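K.L.:
Input: structures, listed below.
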Structure I
């Protein structure tokens, strides 16, 4: 029995780990690498294994950095089942179709403008037919349902509280009369966040593969976060500008809509035109409201009061490109929620082109920005940025609201791992190197647990 660490070890995105037991090979996630263009080029690399030899995949959740290379895996020969939560299956269809379309558009642009005259055309990573074939391989597995997916391999999913359907994976592996329990955290959500339940406690494991995205810092308190949002909206109203919110279409957009509905009157949102400018976020929002059994107590009560979700009378769902372009004619009084969350694609780019050089406008950052992304450059205070080949001065106010992150902070991560009554060894992944090092040190200091930061290709025996 062994684990080979692959994706999200040397970098934060592209999650993928290989588990071998009893003659079987399993993948934990198969995500897309995101960030600098030269980093994203590695998505085209060969896998460090033969896709035809993988017996099954377990998908923790739908975010592209965990799911985005699955269609490529299928395209290159994988024919096994993909086990995941039913909500993740629904969201993955939306996310992966969008990923395929974005990649096809990007490659078409490169073939027209960037490759040499005699160079052969670049092929997209995968197409919609590969996405459909991938989703058709997904097998639903509800939280806490125990299933032997292969002889000697038993899986159980637990609610990770990160996005709808996000799961921690418990693997019980049996080989030659020995049994070992491996827990893969996936991405862990914050405690006490809107809509979703808190991360589940599992209790026992021999080994934990644990994310560390915010392992070196603490998020702001929830009440302080809400006060900051109210203050930003108030200031922008006085300054007569627009508010742009780059938001991940899955999770963050739905949480923002929930908060806007809940605080509609006290935040005086009736003064604004509010736009959800993302076809994917619109589709994902419909899926969110199809799974009321996954809501926490507060969200359940509020849903019962308003039948569906907290009402926002002045919201517009702009699904078409023409509707999106019309938003850019609005000089002030618009709140625009659009993807992508790290500003590395999507409709938010066109709204930034229109508004980022206007000092009366605000850019409200609500989540993690990976190194190399446009969002990271904006957060780090760049005076100018390049968008679609043109340079723009950054004069809009940039507000970072850490308390809305879908990721657990250091306190939450330590709280979750303290719920294990065994003494598992922890392998720290999915974080920038300095963050992983700080969290690993804190983990050993706070919990006295042995921790290790694996490198890509490292194999550990169970």
Structure II
């Protein structure tokens, strides 16, 4: 823990952020004197926003969308909850995923406070360990809530179903769905309705990763495997220590590899909430991409995904930074094109200097020069840009460099970058409209993270990339 604190503090001093001309970040005033360590955010009718705190309060904010944030008001809706990390509004109810249960709250007498509390499901275990978090999703197309359950202390499984993903049906039935989870930081859907969660670096998890919760899958950490005996669920695989994800998942097809690895310290240290951009351009040109919160570095990263040979894979890019605390929940209003984030520094330090925060982000309407998407080919990658490139710099292979590596799949904590390779960029072909470049690359490595540095290229107007680094997880090389 002391090492993580030192790393975050050092990063704070080394990387002070400047205001962005592309995205406007604003702090939303909080109730005076209250400890607002925000754990979840829900959007309600009439532009009201509900937030829960790690200390168990539920507040409703009015005015969070307004031009004058000094007019924001707050009402405490409920208290005495158990660290809710997941909330949504539906048909007059606020649904919560708390440490011990999924529940819902309602204001029946319309006095602004919850007076009906119902437990929907509490069929998993809890023993009071500080790390037995539970992160819950919004409902899927069937109305099910997906819940990812952190290991005890993030290392052991002392309570039932720790290290598993379960689904809670509308009638309260719990369905064990995926095994192999370590320490979730958030959960969410992509545009197709598939469910993903963020798992943090640790044992059996060389670096933090975005993982696809394919029903019936194993996510890589065998600590909680024993709980399959509590239900009619096939025994998850017992993977080999000191191995590699590629090797083990080829032995065990149920093992779904991380869709996108977030290289440790390079792309944050503790990823959290997930939001999918389906705003139809109201938040920029990032159609169907995912935004991922980052607690330690107080950032939001951007992920573009594709499916190759039945598996998700893709690239992660830096996106937004400068938030005032460590981000936990992220919630995107698809109609308004507004991103809400909440934060807390308790337990883990962050670059943000405040103990807690509630902030919003709006697109200014000005688009940065960026790699919009990065997709895999059988012999390289195609880069699509937000504006035309300079054909001289973008068409020069020397404007790019690439390195590739993987991680040890092991029982001990995390992993160094291993099995390093240096793929060679042999050609860069600019498209006729100058908005894409096809890189031909010798030496792609299946199962490796491929770091592309594109700082040598310019836009047609002479601008550098806002963020020149991309980290693509190449689970499968297209045929």
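Just so it is clear, none of the values below were taken in a lab; they were calculated from the coordinates. Since we're looking at a predicted model, the values are computed, not measured. Cβ atoms are built from the backbone, for glycine too; each structure is taken alone.
K.L.:
Given 19 as the derived value for relative contact order in percent (Cα under 8 Å, 6 or more apart), which of the supplied structures I, II does it correspond to?
P.N.:
The read-out comes from structure I.
K.L.:
I, II: which one has distance in nm of label points 7 Å out along Cα→Cβ at positions 338 and 442, as calculated, at 3.5?
P.N.:
Checking each candidate, the match is I.
K.L.:
The value 0.45 for FRET efficiency 1/(1 + (r/R0)^6) of positions 154 and 218 (r between Cβ atoms, R0 = 35 Å, to 0.05) was derived from one model only; which of I, II is it?
P.N.:
Matching structure: I.
K.L.:
Quick check on the output: -1500 is helix-only ellipticity at 222 nm (-39500 (n - 2.57) for each DSSP H run of 4 or more, over all residues; to 500), derived from one of I, II. Which one produced it?
P.N.:
Only structure II yields this read-out.
K.L.:
Compute distance in nm of label points 7 Å out along Cα→Cβ at positions 410 and 426 for each of I, II and report the one that scores greatest.
P.N.:
Between I, II, the highest calculated value is found for II.
K.L.:
Computing mean count of other Cβ atoms within 10 Å over residues 66-73 gives 10.6 for which of I, II?
P.N.:
II
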